[in-house]
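What follows is a set of structures for review.
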Structure P
Amino acid sequence: MIPALKPQRTALLTIDLQNDFLHPKGAYGRAGQGSAAIAALPARLLPLVQALRARGGHYISAQFTLVPGPDGTPLIAPHLKTLRPFLTKGDFAPGGFGHALVETLAPADYTVEKVAYSAFYQTRLEYILRALDIDTLIVGGIVTNGGVASTIRDAHLRDFKLVLLSDGTAAFDQAVHDATLISLGSVTPIASTADMVGALS
């Protein structure tokens with residue numbers, strides 16, 4: 001069941017919708033790591049961004065970040081280096097093309113750099129939410145079983161009201177996406193982007 005929304009206390013939070021993940025010239029695109037379901041997200045989420053802003057709500061983009069080391073080589077966690085050996089200098093670097101939010105959704109009202117799956121881990125996200133008096137998060141982005149799931153669980157622990165977007169999230173494997181939605185159903189209501197636009201209209 002979708003919680004009753006107070007738009008001015010609601011934020012849409014997207015996870016990792018960046019050029020390095022989605023753009024053909026980004027890190028994943030150059031490595032041939034694409035997904036039609038992921039590529040479709042920005043256009044699907046844009047009407048919700050517009051509807052929420054029109055009612056006084058906020059759009060926050062959490063963006064995966066690889067901090068450049070002394071020689072420019074990114075500081076990469078060992079597990080990520082094994083999973084994504086193609087990541088190299090300049091990928092997901094703050095201020096770069098690849099790190100930026102995709103053009104369809106840019107600019108966000110607030111941007112949060114994150115270095116791990118959860119948008120709450122060692123970031124300023126919670127500070128922004130408390131300062132804006134946000135009590136409800138609508139969550140979309142990628143990947144459903146990674147950054148999205150970790151962020152949902154961390155938000156739940158912090159007592160935010162939640163809505164997870166069933167078609168505003170995606171993974172590289174549809175079966176994994178579907179299974180994650182089932183798993184997270186005990187933590188958050190799940191709704192479509194159209195349902196949420198309707199709830200705000």
Structure Q
Amino acid sequence: MRILITAGPTREYLDDVRYISNASSGRMGYAIAAAIRESGHEAVLVSGPVDLAAPTGCELHPVETTADMRDACVKLFPDCDGVIAAAAVCDYKPRSRIVGKIAKTGDPIAIEMIETDDVLAEIGGGKDGRWVVGFALEAENPRENALQKLRAKNCDYIVLNSPEAIGSDSNSVELIDATGSAAATWSGSKQEVARALIQWIETHLAGERPV
């Protein structure tokens with residue numbers, strides 16, 4: 001299989017030196033890419049800015065903004081069998097980016113924010129027989145919110161994890177299907193969870209054409 005993976009955070013710039021982002025380390029996505037390579041498959045990794053080395057043999061496409069990630073995924077996905085979207089993209093960006101650096105004046109400032117591109121929804125909407133596995137990080141009503149995300153973004157399955165996963169070396173996840181049931185649960189290091197996920201995909205999705 002040739003599998004597209006998204007990993008890490010994205011950045012949205014307020015001016016030429018300041019940006020908003022999140023605390024994603026990219027470890028889960030990079031562990032998935034490594035597990036894909038260990039299993040003998042092709043890993044196509046679209047990664048936001050992280051302090052990690054890409055797994056050996058991985059095809060790396062570094063990006064910075066959510067729009068960059070969207071463009072890379074739209075270009076790469078048609079040549080892949082499926083996607084595992086583990087990136088933590090910014091949901092909002094400034095309506096306009098200030099040229100230069102915003103100067104301090106001693107007064108409050110207001111920055112109008114708009115939604116960024118929905119990368120996973122666009123991939124899911126154009127999957128054309130390919131499989132799509134998303135990630136959902138939820139704190140309240142986790143399974144209900146994950147199921148809503150699965151349906152809204154046209155995923156086949158979604159990996160539900162909690163905020164405790166951010167920056168951690170371990171993870172505890174549920175793989176949610178279209179009925180809202182847990183198709184599988186895994187806990188352990190992110191490497192162990194990644195290997196279990198890839199083994200599950202090999203058994204349940206390899207060669208399949210979900211709709």
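What follows draws every value from the coordinates through simple rules; no lab data is involved. No experiment lies behind these values; they were computed from the predicted model shown. Cβ atoms are built from the backbone, for glycine too; each structure is taken alone.
Odds and ends about this structure:
- With mean count of other Cβ atoms within 10 Å over residues 101-108 derived as 7.4, matching label from P, Q: Q
- Computing percent of Cα pairs over 20 Å apart, for residues 69-132 alone across structures P, Q gives 40 for structure P.
- At a computed 22.2 (mean count of other Cβ atoms within 10 Å over residues 85-92), which of P, Q: Q
- For 21 (relative contact order in percent (Cα under 8 Å, 6 or more apart), calculated) the corresponding structure among P, Q: Q
- A value of 16.0, 50 for Rg and Dmax of the Cα atoms in Å, calculated from one of P, Q, originates in structure P.
- Identity of the structure behind 10.5 (criterion: mean count of other Cβ atoms within 10 Å over residues 77-84, calculated), options P, Q: P
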